[in-house]
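Asks: Structures are listed in the sections that come next.
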Structure I
Amino acid sequence: MNIILLGYGKMGKIIGEIAESRGHKILLKIDENNRDLLNSIDPKTVDVAIEFSQPEAAVQNISWCLNHGIPVVSGTTGWLEKKPLMDRLAEEKGTGFFYASNFSIGVNVFFKVNEFLAKLMNEVSGYEVSIEEIHHTAKKDAPSGTAITLAEGIIKNQERFTQWNLSEQASENGQSIPITSKRIDPAPGTHIIRYQSEIDDIEISHTAHSRQGFALGAVLVAEWLPGKKGVLTMNDFLSF
């Protein structure tokens, strides 16, 4: 399979190494300094693009792929207010667009555990819920996309919450989930959900030991995506 990498930072390098170890060819490695190289490639020679860049570059990268009929896998966070535009473009062009806040198989199992726990806790009173996420200092956006997905999973399954807020304190009306973001090297990613009461605490967590799980998941999705159309997610890939 012929792949172009849009974003060649730490994640892009690991993704490239894993893709090549699985027999794929990296046609281009694009970063902010050489984006003009995209003009030199025939889109028909590209099977899929993997996009792990920066929030300010995501829309431009993804739209370039979709406009050229190239299926694209994106894991860039911090730009999701513009994602509906990319969803519509993918549907208009009939090209596969796969976005996930986290490609780790373990994290996606954790998402489902979080939703199940939220349903159970919807029937229990006296608990305050909060989310804590810890990442390396090079991560620019806060909270993490994974933390936002976790918050959305709780909101979807509990009647009391309508939003999340980046704060250590719950909102005065009790309808917002507080998310605490910490940046500590070399942490690749830890996410903790806490339900706290005067009597006891319930806590679930996921801790990544390296970026390998995220990168492998992105490559597995890239292998799966060609030939598929429209907007796709990890639920489609994992058949949850």
Structure II
Amino acid sequence: MSRLLVFQHVAAEPLGTLDPLIRVRGHRVRFVNFERDPDAQPEVAKYRGLVVLGGPMNVEDRVHRAHLVTELKAIERALELGRPVFGICLGAQLLAHVLGAPVRRHTQPEIGWYELHSTEPGRADPVFAALGECSPVFQWHSYTFDLPIGAVQLARTASCEQQAFRYGESAYGVQFHPEVDAALIRRWLANAGYRAELACAGLAHDAEMIAAHTREHAEPLRARAEPLFNAFLDLIGRPARRTVLPSR
């Protein structure tokens, strides 16, 4: 049985640096790529954890993207079963929506590198504490959410109050992208659709400035994100090893 279920929305937004950490532990990963299979109906109960990746769509697009409704139901089911959930960007917005929090367009998009400030609970959180008190993280979003009732705020930036939260003991939503490395960011900056979004965002920095900041910040982010991801994977546990009987 596969142990980890991953919802992917577009090919441009993969697991990134989280992928090798999952595989080195011996987990099998079941990808559901809703861009290729929008009618997929994954059975959450079969899996030990759920990761929901980012994408260019938004929660309000569920009216004409039925897979978003499927995902919302799957996240709700995962929470009911007590399965660890990790939502990144769109994934965090979907998780917040399931928990009853409003999701809306933000006053100003965040695209590029921003200083993330952990809250006191964030600095003490067994998963999130690995990011430290203050660190640059990569952003690409134009929507935000309110903190769900009963959730714990873990981080903020100067331009967006809700950057990370925990619900219960094992459900995490992060608005930023801890999974990126320099190569993935270069792919986004070369993508025509992503570049158009950046050009329309009205930000003070452009693609060239983001690329320069990436050369400085990408590797330190990877180093901080690795223990964060590993701590989340600890909540899922390690896969059972097959017992190999001696040959006769």
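Each value in this text was obtained by applying a stated rule to the coordinates, not by laboratory testing. Not measured: the values here are computed from a predicted model. Cβ atoms are built from the backbone, for glycine too; each structure is taken alone.
Asks: Computing Cα Rg over 2.2 N^0.38 Å for each of I, II, which one ends up highest?
Replies: I
Asks: Which one of I, II has distance in nm of label points 7 Å out along Cα→Cβ at positions 8 and 192, as calculated from the coordinates, equal to 3.9?
Replies: Of the structures listed, the value fits I.
Asks: One of I, II was used to compute mean count of other Cβ atoms within 10 Å over residues 96-103, and the result was 19.2. Which label is that? Please report the intermediate quantities before stating the final value.
Replies: Working: I: 24.6; II: 19.2.
Only structure II yields this read-out.
Asks: Taking 1.1 as the value of distance in nm of label points 7 Å out along Cα→Cβ at positions 112 and 136 derived from one of the structures shown (I, II), identify that structure.
Replies: Derived from II, not from the others.
Asks: So, one more: Ranked on distance in nm of label points 7 Å out along Cα→Cβ at positions 56 and 128, which label among I, II comes first with the largest value?
Replies: That would be structure I.
Asks: For structures I, II, calculate mean count of other Cβ atoms within 10 Å over residues 176-183 and state which one comes out highest.
Replies: Details: I: 18.4; II: 20.9.
The maximum falls on structure II.
Asks: Percent of Cα pairs over 19 Å apart, for residues 40-143 alone computed as 52: which structure among I, II?
Replies: Source structure for this number: II.
Asks: Work out which structure the value 2.1 belongs to, where distance in nm of label points 7 Å out along Cα→Cβ at positions 208 and 232 was derived from one of I, II.
Replies: I
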